[in-house]
Structure P
Amino acid sequence: MAMKKKNNNQSAKIVICIMMVIVVSLVVNVVYLGVTGKHLVSGNDMRTYADKRGGRQKVETLYAKRGTIYSSDNEVIASDVKKYKLYAILSNTRLTIDKQPAYVVDKADTAKKLAPIIGMDEDQLLERLSKDTYQVEFGSYGNNLSSLVKDKIDALKLPGLEFTELTTRNYRYGDFASYEIGYAQALTEEINGKTTNAIVGQMGIEKVFDEELSGTNGQKIYLADNNNYILPNGVISETAPVSGNDIYLTIDTDIQTELDLQMKKFTDAQVSDKATCVVMEAKTGRILGVSNYPSFDPNKRDIDNYVDLFLNEPVEAGSVYKAFVYANALTDERLNLNATYPSGQYHYKVNGKTVATLNDHNSGKGWGTISYEKGFYYSSNTAICNMITKISNKETLKQDYEDLGFYQESEIDGLSSAAGFAGYKRSGNRDLEFLTTGYGQGSTVTALQLIRGYSAFANDGKTVEPYFVDKIVNSETKQTIYEAKSQYSKQIYSSKAVKQMLDLLSGVINIKGSTGYSFHMDDIRLIGKTGTGQVAKDGKYRSDGYYTHSFVGLAPYDDPEIVIAYWYQGKVSGNANSSELIKSVVRASLNKLNEQSVKEVETSTYILDSYTNQSVDFVKKSLTQNQLTPLVIGDGDTVLDQYPKSKTEVSSKSRVFLQTNGTNITMPSMDGWSRKEAEAFASMTNIQIEFDGIGTIYKQSVAKGTKLKTGQTVKVNAK
């Protein structure tokens, strides 16, 4: 045993010595090349060769990889993708250092083999290769080629075919919290006579955190010929680029995907012009999902409206605002919920003369003399008017509005949010506007302000600041350089008042006859408040039935985990479609927040390796041996990508998707798949998935074994 150990030590020392010799040789070769112009190993006089061909040096910028943006569940949202531009050298003056052709030799053979790969007509391709010029390009056929296509062309081993590498920004999920995530794009800039390309953030988090994401470029200096083509073994010096930092968001892909799906169904059914919906973790302020309509795909940048409706579209939100008036009066211990008032109409008077009559929403009929508790359930405007004029302390109420963050500009992780407008703050006697503000008219607020305000009912009277960026991580060292912390306001409402408000909000949703009963859920005790606000146009309210409809809620009642808020504008009223939107997103959110981790499930688990560039047969065998189910995408023999990613812990029997270098992709059976698995498959195959329902997939529109086409739509049903 001692002899074996000694031999092992000697072998290790030999290996280390060999590696040191190789490293030292490479360093010496680069230095020697830079000083003498000669290649140390081959002895070729690179500088003289370059001088004879009219060249000297070529400086290449090594662009830093832009940091990746991840979701809270570690899915890639935005990342760099390498694309390639194909061109062909036609001049027979283009030779390698060994005098071998570096141009297209057999044009007919090249056209025949290349045409089917790039999808260009063979005759047209040959015509282009027959031009009397130094080099040619292939238009749209040769642009934006994937690494898979490049590999196929390289495999032909045809001289004269070369590539320019381009880096673009890719958004895996397309339209996915697009206004908040934003987009970055490749820009070309002339600096000191030199063309520089860089991916620069243009909107949203991509723009706000552009410096953190960008990294630092490096450079490589070569010896080159008179055509500025790099000579073999001609590297003089190299400085490596430093990649940008990665950003992890609070957004959860499952919740966001469900929210986007339900918002699309809702806006189609409700024929709304504008809509926004956001769901936030109630105790921390982490935004789990946000969806705006209309929206855009950052890959296409098909933007019609640059306004983020969640952050920057203040609206007269209607009766959802009443909760703050009630909470103020309860905190000041001025309001007895069992006290009564006359509902129906409230006559606002100045100097004893009625100047405005404010009605309840049932055309001023009201419900007779009722309690303030019932006034909240029925969403009575006159309850607010009587409270503000006879019960509330106006100064503490105004202070509450300030402490809640209304009518003030703010930021979420550098993203600016509009202030809204307080009508009662204008000069002169604005008591009437102060009354109408109490029931959400005459002043405007954003969805951000509403969800922050309602968070006070989940945090014992303190609001929590919403946020998107969970942490920033050094992409190379994996060290966390920034981590978000929850931020709370001062105590705005008393603990007793908060408990009373939770009961009031519960009554709105869970007592028959209340205005929000259509939002009632049998499985989850959702609580909240509905609202309807008029929409101003050209200085006066519209009279064509066009309104802002809103809802803000919390769930579950006994210990709220989420706050959800939405508003939409349009001529179609009714809560049927709205309630389906809210219920679906609430269920998806609570299910995700409360799901058991893999480690807690009584089953064996396995941490996935990286299978990239390994043979399909080897990976399939390895996965099967560990009781996992491989699903191979394409008919290739090499793995290019995988889902889930390496180092992910999965349970036995889990599916592992393997994207290969083959282009013949057929439809599998999706029976039993989760939404995330279907999304992963769609991303790898460049198809579209349309979901109907929530949960596990049980039906699909395209039969198993059908050959799939790029962009094809597959409809699936889930339950």
Structure Q
Amino acid sequence: MAATANSSESMPLFAVTVFLSAFLLFQIQPMVAKMILPWFGGSSSVWSTCMVFFQAELLLGYFYVHWLHETLAPRRQTLVHVALLLASLATLPVAADPSWTETAQAHPTLSVLGVLAFAVGLPYLLLSTTGPLMQAWYARAFAGVMPYRLYALSNLASMLALLSYPVLVEPFLELRGQSWTWSAGYAAFVAACAATAWWTWRLVSAERETVHGAGATDVPRPSWRDCLLWAGLAMTASTLLLAMTRHLTQDVAPVPFLWVLPLSLYLLSFILCFDAPRYYVRPLFLAALPFAFFGMDAMLDEGMDVAAMIALISAALFVFCMVCHGELVRRKPHPRHLTLFYLMLSLGGALGGMFVGLVAPAVFNAYFELPIGLFLCALLVTIVLWRELKPVWRILLLVALCGYGWRLADVSREFVDGYRVVVRNFYSQLRVSERHDDPAGPKRVMVHGRINHGEQFLAPEHRRTPATYYCHESGVGRALFALPQDRPLKLGMLGLGTGTLAAYGRSGDEMRIYEINEQVLDLARSEFTYLSDSPARIVPVLGDGRLMLEREPDQGFDLLAIDAFSGDSIPAHLLTLESMRIYLRHLRPDGILAVHITNRYLDLRPVMAAAAQHYGKTALLYELENVDDNDFCSRSDWVLIMSPERARALPLVMNDGEELKAKPGFRPWTDSFSNLFSVIR
């Protein structure tokens, strides 16, 4: 009774420490990812690589806790840990070092890992240790008390941190303010953890430590099969989390909201499973599992509307995670081996992260990690249920597993079959196909995910005709025709695609094209002929367009086109006031800045209007709807930004542009502030 009473009195202190650590742990993830996203072209792979780092740090932290728990006496544990906590205060405030942009182009993955290690390495490591360490201290101080609910509390705090970031933090605080606020919270956590360590020091006497240690030695050590199963279940959930998140961000946009939603559901499954086993209603979730598999099969095979895709991925991921984590909790060991359990759990999470974030982009030419993750989930469920089933059900389950594996292999083949070229790297997966269903003749198409990034008709009479978003009737096409025709022009492009805009080049013109992905340039040269057919002088510049322009002397462009897409959206760092200042510096006084804002999910007109007003410019929107009798044009929205004098001098045929006015109360986007929710359609 006394131990129970003391544990009740101490629980609030342990709970506050665990809650603070988990909240800060998951607030820093989207914050620091947003800090470095502009340095790596806004690629969705930035988040996957960040997750690899965070999971590796978590594994290192859990290994540290396991070593501490197994080798040092409780009082020495508190001394070592408090010393490290105090040392970590010297690294505040957290900030990413811009010097890493120098190596971003050559080694993006290593650069992401390096900048994170220097920016948040030690604080994140110590935060990651808190959950299992507090549980181990609590279990040792109060014999017979189960500490696993503290783990559920830590996951609740993690989910609240993730959900609050895009809703309460990102829209109201600039990155500098976020950094200082987080750093103040970390200092408060250090104080709370030190207080908990002092409380533990008082509770655990040398005599009590000896008694508890002796009792713990009678608990059998988990077998290697148990450890492998723990790691396998954790790896499966981690693999599916990252693979399904990547599927979302490649088709929409790599933004915090689409990172946060799947990760929140992943954490919610931890909360429900560890808080009380009854939340994992095993028959219900095992029955839901086939429907989740079928739903993912339909999405991979056919594609669907983005709202339905987000809903389906979210529901399926929740089912997968509940099954994996529910089965984990059913097999959790005695608290004596708690740190080993969490070590295996974090090892599995790190392996899943490394598979999706590091191995898959280097080894696969398509997104095969999602089918592999789905099959791994089905395989582990088969292993978990095997001993519980009668022989006839085992045979049926094995047949179903083999059939599902065959189906996933077939879906995976469809990722690459029928395409001329399929390539992949850190920045994207690109596929080139030929289509023969257009009245104007066969055409070649480049796609990223499901997004068309340009196409070219192959017939000799059409192959020099610009198509899709860049046709003659589009905003950028009309702007190019409005430029002076009596002298050579200097044109700039951020984002190459198939190189369609090169079709507008004339003899004597210079087109300077900025492209971050070398594979895009290779495909534009090998699979399309816009670049080679153009009589203009083509100057490709490899690297992030904004960073390259920032370093270059003034170019004096007659027109600069911003068309660098990641998924279905221009990365936010290419739409900020700082980026606009760079673009405008490179324009002639009468030059035109053309920004491609076509997007099914985001309305970027307020962003353009606010930026134009800030610099005293005029922003004109040219919307082109689908034209049924025009095989060369696709729906497109282009905003042309220029001086008011240049706008008044536009030819009469361009007077149908809609002048964008700044929206009252709309805050312009900057490098340290952007609010996605303000532009969702």
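All of the numbers you see were taken from the coordinates with simple rules; none came from a lab. Please read all numbers here as calculations on a predicted model, not as lab measurements. Cβ atoms are built from the backbone, for glycine too; each structure is taken alone.
Observations
- Highest-scoring label, criterion being FRET efficiency 1/(1 + (r/R0)^6) of positions 326 and 462 (r between Cβ atoms, R0 = 30 Å, to 0.05), among P, Q: P
- Looking across P, Q, the calculation of Rg and Dmax of the Cα atoms in Å, for residues 486-557 alone that yields 16.1, 45 traces back to P.
- Which entry (P, Q) yields the derived value 42.4 for mean projected area of the Cα convex hull in nm²: P
- helix-only ellipticity at 222 nm (-39500 (n - 2.57) for each DSSP H run of 4 or more, over all residues; to 500) derived as -18500 - corresponding label from P, Q: Q
- Distance in nm of label points 7 Å out along Cα→Cβ at positions 174 and 614 derived as 3.2 - corresponding label from P, Q: P
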